[in-house]
Structure P
Amino acid sequence: MSFTSERLTLTVFIAMSVLAGGNAVGVRFSNRELDPLWGAGLRFSLAAMVLLVIMVAMRQAIPRGKALAGAVLYGLFSFGGAFALTYYGLERVQAGIGQTLLAIVPLATLLLAFAQGQERLHSAGVVGTLLAIGGIAVVSGVTAADSIPLLSMLALVGAAICFAEAAVLVHRFPSVHPVALNAIGMTSGAIFLLSAALIAGNRFALPEKAATWTAIVFLVFVGSVLVFVLYVFVLQRWAASRASYTFVLIPIFTVIFSAWLDDEKIGAGLVVGGLLVLAGVYVGALRPGHVAVKQAHTGPTDRHTG
């Protein structure tokens, strides 16, 4: 990768992390009026429609074969499973804490990429994992009054694993243009979420409050369409574990936005536990000298499909 291309990718990476910082706050506002699975399904249904229109305008063909299968699987993990669990977790967990728990995504990505033969794993990855787990324990059990419900914490950890596997899957299938990949992925994710909402008995109703509509507009156009197109842009140029470092930066901006818009208190437990999580990610994946090495994979990535 040339210096100019690397600088562009890094700029996109930072911009994406800042914009994504508002997502968890938006989800919290959505959850106050809408049932979680329905809220997530509505969000990604609208986002998928926007991306499909953009896809047609760009004359992007629908990928076929393995490329199509990869896009569908990417959507089921990244939008279906991950956001079903995220929306559930954020019902009872404030945005800053929730996004801090999701900061384990880079380590989860590194471990899954190693298990699937994409990247190498060093002992520092194990140490980093233990530090991150310790940080999660601190964040989730600060005081009896502020502790995170166990199911909410497990849901957010499960969401992190889904995000991680989605990143690894992108490198296992033929490359697809970021717009087409997210259009198909969000469509499959939305179908999964709406089906789950129906089974769970969620109430299918449009928002009535202006704050909820504002949150949905942000989540659709910025938090879904723009952020995930930028994410795939980065993901197709960097190794999966490196691209997932965005989950380390996002909590910084989420805590700021949550304190400003949702009156989240920044307590000692969040700070100490968050620092342990970030330290674990740094030791396991970000320290100087760490190189995320991409191994051979099953599909071509030198050209876009469609």
Structure Q
Amino acid sequence: MTKIVAIAIHGGAGTILKSLLSPELELEYITALTIAVNKGYLILNQGGSSIEAAEASVVSLEDCPLFNAGRGAVFNAVGGHEMDAAIMEGSELRCGAVSSVQNVKNPVRLAKSVMEKSEHVFLGGEGAAEFGRLNGIEFQNDDYFYVEHRYQQWLDVKDSDSYSLDHSVAPAEKKFGTVGAVALDMYGNLAAATSTGGMTNKKFGRIGDSPIIGAGTYANNKTCAISCTGHGELFIRSVVAYDISCLMEYKGYSLKHACDLVVYDKLVRVGGEGGLVAIDAKGNIELPFNSKGMYRASVDLEGNVKVLIYK
């Protein structure tokens, strides 16, 4: 069997400028993205499934404090962490998602457990955590999730009624902190996975697009696999991931045409900022974003590795 495999990942989009990253920090991001994409690609190259590859790449990003997911999740309004994740495979449209979970080391693994070990798609809060405990998911104490620069981000806004996107140096410098992966395995199956810590100082159990199937995460072997990163409310209202799939399935658009229309036109018209990673059943990869930058990496059908940050 010919090894037609490919993978793409992201670590968030937004106001990411070369002038805002020191050479040392830029190298840290590039290294982390390279490690994560290679973990997924190795699984694919050894005959593993797209769902295993997408999960492995996202776990790698969740374990890295540079990204707003897992260990690097931002602080909410009460100084805790509420994390969301989703995973989906394209052959039978099976999927799992969790939201507002606390102390879960790798929320994407909990989402996968929901997909594989329950009759449900979406579990939230303490119920999702209880399900995780019953199914061997790893938990960590609060100290594990303490990252100094995330804590400083929270201190900047914690006494106000405002929330903050994953900003770098000032409120105007927005970063939409999410991680995700899409993959195609040698059996022709697509998969997508997304994980996030949400918005700094978020209140009321706010949930973005990441765990919502069709909004921030979607996979269908007939069309494509998508993982989004952006201003979640606008991505939910625009049903971004499913919209791209629909344009391909019902209008016959190519992956590039569908992604370009949604990211550079439809989203922009409603004020939606961010981007996504996408792959189709032929292994074509698209990494569109309408913000200043997006942490992204991919390995194409020929095994070429690309790791990029800026426009």
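Supply the structure label, taken from P, Q, corresponding to Kirkwood radius over Cα pairs in Å, for residues 23-110 alone with the calculated value 14.7.
Derived from P, not from the others.
For which of the structures P, Q does the calculation of distance in nm of label points 7 Å out along Cα→Cβ at positions 247 and 263 return 1.1?
Q
For which of P, Q does helix-only ellipticity at 222 nm (-39500 (n - 2.57) for each DSSP H run of 4 or more, over all residues; to 500), calculated from the coordinates, equal -21000?
P
Kindly point out which one of P, Q the value 49, 33, 17 was derived from, the read-out being Cα extents along the principal axes in Å, for residues 95-182 alone.
P
So relative contact order in percent (Cα under 8 Å, 6 or more apart), computed for just one structure, reads 40; which one of P, Q is that?
Going through each structure in turn, the value belongs to P.
Computed from the coordinates by the stated procedures, all read-outs in this text should not be read as laboratory data. Treat the numbers as computed from the prediction; the structure is a model and nothing was measured. Cβ atoms are built from the backbone, for glycine too; each structure is taken alone.
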